[in-house]
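Some structures are shown below for you to check.
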Structure P
Amino acid sequence: MADVAAAAGVSGQTVSRVVNASPRVDPETRIRVEAAMADLGYRPHRAARALRTGRSGTIGVIVATLSTVGNSRMLEAVASAAARRDLAVTLVALAGRADVGAAFDRLHDLGVDGAVVLNEATAIAEGVTPPAGLALVAVDSPGGAFATVQSDHAGGAEAATRRLRDAGRRTVAHVAGPAGSFAATERERGWRAAHDGAPVPEPVRGDWGAASGHAAGRALAADPAVDAVFAANDQMALGVLRALAEAGRDDVAVIGFDDVADAADYRPPLTTVRQDFDALGEAAVAALAATLDGAPATRTVVPTTLIARASG
């Protein structure tokens with residue numbers, strides 16, 4: 001750092017500010033320091049920085065599964081948001097509730113600054129006390145002593161269902177996500193709210209996968225009263241569309257949730273509710289950084305957007 005300071009004609013403190021992305025450096029000076037760093041091949045030493053700051057520059061991510069679109073997209077979004085802050089990510093996958101305490105202990109032993117608990121993993125981790133000093137942020141959680149981040153699941157589901165009802169659909173059936181999932185519960189709540197207190201059919205429950213959507217779709221296709229389906233995610237909606245096509249039920253409208261990359265290429269193209277995973281990942285990492293700086297726990301709800309296509 002002293003060599004960089006000498007080459008750039010600045011103080012060591014100015015070099016430190018540039019390295020740590022401090023706004024207290026004018027642009028011309030920053031360019032000069034960065035050029036000197038490049039010429040000298042200087043890179044900050046993470047271990048030395050950790051000893052000086054008490055921060056490792058690494059965060060943990062705890063996930064129950066990566067087989068669902070929501071989990072894999074959230075992991076990607078959190079990793080991207082962390083990279084923008086020059087943070088490394090350590091991933092721990094859970095096999096079940098018995099692993100949660102061990103996962104917390106492992107991350108603590110690895111010296112991570114804090115952890116983001118993703119989606120279904122929050123339900124598994126509920127009630128488990130993390131080691132002292134391990135800051136946490138939960139994605140899709142009813143809340144507690146730590147910060148939470150979520151999409152507006154209920155609002156998006158309500159908007160999707162109202163679209164179908166406003167189009168004159170008589171019976172909007174619901175293919176729900178797994179029992180115990182926060183996101184599934186919230187989406188079911190939005191579906192119910194859109195009926196304004198009117199009776200609703202019992203939801204048909206799936207497991208987020210297309211096969212479970214197909215099984216649900218076969219049952220719904222056999223009911224002539226069903227003329228619309230709101231599926232709790234796009235993968236299950238895909239299975240529903242296949243079942244309806246097999247039954248010759250081209251009169252049934254379908255709306256999904258997530259807006260996966262292939263949704264526009266479903267047959268028919270899928271009307272769905274888009275989650276802003278980039279914003280969710282940014283909010284989760286920002287909340288973790290704020291927690292590490294001593295801020296009180298916050299709850300962040302990221303808006304969703306209804307994407308209209310041919311299916312509904």
Structure Q
Amino acid sequence: MREKWTTANMPDQRGRVAVVTGANTGLGYETAKALAEHGASVVLAVRDVHKGGQAAARMTGDVTVQALDLTSLDSVRTAAASLRSRLDRIDLLINNAGVMYTPKQITQDGFEMQFGTNHLGHFALTGLLLDLMLPVPGSRVVTVSSTGHRIRAAIHFDDLQWERSYSRAGAYGQSKLANLMFTYELQRRLATHGTTVAVAAHPGLSSTELTRNSPAPLRLPLTWLAPLITQTPAMGALPTLRAATDPAVLGGQYYGPGGRNEVKGHPRLVTSSPQSYEAAIQQRLWALSEDLTGVQFPIAESHQSPFPSESATTT
């Protein structure tokens with residue numbers, strides 16, 4: 001019988017500083033709330049600071065708000081500079097915010113909206129904050145992916161911004177695959193430092209606002225079926241919380257719900273798609289992401305494997 005990991009298993013987080021993107025609602029809210037309840041000083045990094053303030057007011061503990069719009073690299077740089085002026089360390093960076101199945105749109109920097117928000121914005125933010133984490137023992141970068149990284153997913157280097165044709169599902173899958181490839185390549189580079197690790201998580205199918213952009217033919221069936229096939233945001237946040245706080249977590253691991261097809265259930269160690277582990281694609285995506293964002297990470301390329309030797313099927 002697998003362990004049913006819950007927030008009751010979380011260690012005391014007092015003395016730790018956590019930055020959570022997209023933390024005013026849904027999974028991000030539940031993640032930040034649990035961290036604050038366990039003693040962490042939590043920064044809600046959100047696009048709408050008014051809604052962020054309302055979310056903070058509903059939480060218990062040391063919770064503050066930071067403006068962050070992941071669709072704008074200028075906003076990402078401004079937010080990073082503000083955090084650097086406020087904080088002398090970061091123990092947890094939770095790259096949670098995201099958009100899903102949006103109509104064809106571009107970010108303020110001309111990137112396809114889902115790729116620009118879900119991957120490039122978080123890539124830039126992580127690179128700009130990482131030197132506040134590298135000296136901190138036990139610090140972690142946790143990036144939230146999705147089972148959608150398996151659906152029509154590839155890194156379309158020949159049309160990365162979907163300028164020739166556009167698929168909502170394909171663009172989402174590309175962005176979530178990029179989240180995993182970023183995590184694995186980041187861990188490869190962090191492995192020689194011995195302090196910070198990179199971990200990924202996914203929430204399964206959770207009842208949040210993320211599906212509001214689903215195509216019209218899917219929205220009504222999803223509404224009817226939601227109580228049967230989805231889990232609450234609090235349950236959906238558990239894989240992220242385990243990746244962020246479980247002392248047994250190793251860099252390069254991936255956590256998701258333990259139920260059938262990883263749709264629902266308590267969090268456990270899972271595996272991602274075979275292509276997500278392809279080092280050559282990870283490295284090509286990393287180099288391209290640095291070029292697109294103009295952000296260089298304070299860690300060198302490494303040829304060390306990012307993956308722990310333990311089996312990825314244990315709990």
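Ranked by distance in nm of label points 7 Å out along Cα→Cβ at positions 19 and 179, structures P, Q are led by P, which has the greatest value.
Which of the displayed structures (P, Q) returns the greatest value of Cα Rg over 2.2 N^0.38 Å on calculation?
Numbers: P: 1.22; Q: 0.91.
Comparing P, Q by Cα Rg over 2.2 N^0.38 Å, the maximum is at P.
With FRET efficiency 1/(1 + (r/R0)^6) of positions 147 and 291 (r between Cβ atoms, R0 = 25 Å, to 0.05) derived from the coordinates and found to be 1.00, which of P, Q does the value describe? Attributed to the structure labelled P. Between structures P, Q, the calculation of distance in nm of label points 7 Å out along Cα→Cβ at positions 251 and 275 yields its largest number for P.
Quick one: FRET efficiency 1/(1 + (r/R0)^6) of positions 123 and 235 (r between Cβ atoms, R0 = 30 Å, to 0.05) came out at 0.60 when computed from one of P, Q, so which one is it?
Answer by label: Q.
Using helix-only ellipticity at 222 nm (-39500 (n - 2.57) for each DSSP H run of 4 or more, over all residues; to 500) as the calculated read-out, with -13500 as its value, let me know the right label among P, Q. The structure behind it is P.
Coordinate-derived values only; no laboratory data. Here the structure is a predicted model, which is why all the values come from computation and not from measurement. Cβ atoms are built from the backbone, for glycine too; each structure is taken alone.
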